[in-house]
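Listed below are the structures to be examined.
Laboratory data are not the source of any read-out in this text; all were calculated from the coordinates shown. No experiment lies behind these values; they were computed from the predicted model shown. Cβ atoms are built from the backbone, for glycine too; each structure is taken alone.
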Structure I
Amino acid sequence: MPRPVPVSPAWLQVACRPPGNMRLRIVELRRTDGGYIKLVINNVNGFGQLVAVELARAGLQDSNQFGFPVSGEIWRRCDNTVGAYWEYSGLPANGVALDMRITDATGQVVNIRSAIPANATAGDFPLNGQFR
């Protein structure tokens with residue numbers, strides 16, 4: 001009888017090129033009592049490895065010519081709790097729209113205006129942006 005031969009597994013990470021823009025899945029959203037959001041970003045171009053997701057109130061006064069907040073203190077960093085899940089506690093109350101800044105492992109940054117509308121609920125939504 002032949003003896004088993006140990007085999008070393010091999011894998012290769014390949015870049016993905018989904019058709020179209022990224023998509024946002026809001027898993028949980030609470031706008032009262034300090035506010036809380038749990039989200040996942042899908043259909044990410046490239047290797048899909050995100051290193052930062054940040055939120056800011058949409059339409060802040062100290063914005064650049066594109067309308068995005070420029071001060072680092074304005075952006076609130078989400079916690080990458082497990083896998084692709086990002087969470088943030090302390091959302092503004094009263095249904096304020098939120099801009100989103102997403103950074104991948106290569107350092108590319110995508111800014112998305114009003115990524116989370118003021119009337120958002122849990123569910124899947126298209127985002128107006130994608131990594132190159």
Structure II
Amino acid sequence: MTDTLSFKEMCARFDVTPRTLRYYEYIELLSPQKEGRSRFYGPREVARLTLILRGKRFGFSLEEIRQWLLMYDRQGTDEQMRTLVKMSDRQISVLQEQRNELDQAIEDLKNLRDEVAAKGTDTAQSASIYNE
């Protein structure tokens with residue numbers, strides 16, 4: 001078969017586990033060509049897995065990704081495209097809030113580290129005074 005990847009090649013190319021790839025097939029996000037017990041993934045499945053992994057990275061659920069893939073397959077109606085824009089806007093808001101929370105956690109940890117470091121320095125200086 002030309003322009004196809006085996007199951008093992010697909011896992012390696014996308015750095016996913018065999019279990020993950022089989023699960024995506026089980027929930028019908030991917031539909032490889034089958035020859036006997038072997039599976040082969042053509043350009044369509046490669047593109048779909050690229051979109052699945054991108055959607056996961058963006059924080060979409062697998063059901064939301066399924067809707068995304070349906071739009072991709074059907075070239076999307078205007079209504080579907082508007083829905084995708086709304087989903088994307090909502091997820092952008094979620095990711096921005098997560099970033100804000102992470103920024104605050106980083107700031108809090110830096111402050112704690114600085115406090116501990118300052119106390120450690122004070123304690124070390126106090127100990128050296130008593131040892132003189």
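Calculating relative contact order in percent (Cα under 8 Å, 6 or more apart) for structures I, II picks out I as the one with the greatest value. Please state which of the structures I, II yields 2.0 when distance in nm of label points 7 Å out along Cα→Cβ at positions 12 and 36 is computed from it. The structure behind it is II.
A value of 1.29 was derived for Cα Rg over 2.2 N^0.38 Å; which structure in I, II was it taken from? This figure was derived from I.
Check the numbers for mean count of other Cβ atoms within 10 Å over residues 4-11 across I, II and tell me which is largest. All intermediate terms of the calculation are to be shown ahead of the outcome.
Working: I: 4.9; II: 16.1.
Sorting by mean count of other Cβ atoms within 10 Å over residues 4-11 in descending order puts II first.
To which of I, II does the computed value -26000 (helix-only ellipticity at 222 nm (-39500 (n - 2.57) for each DSSP H run of 4 or more, over all residues; to 500)) belong?
Working: I: 0; II: -26000.
Working through the options, I get structure II.
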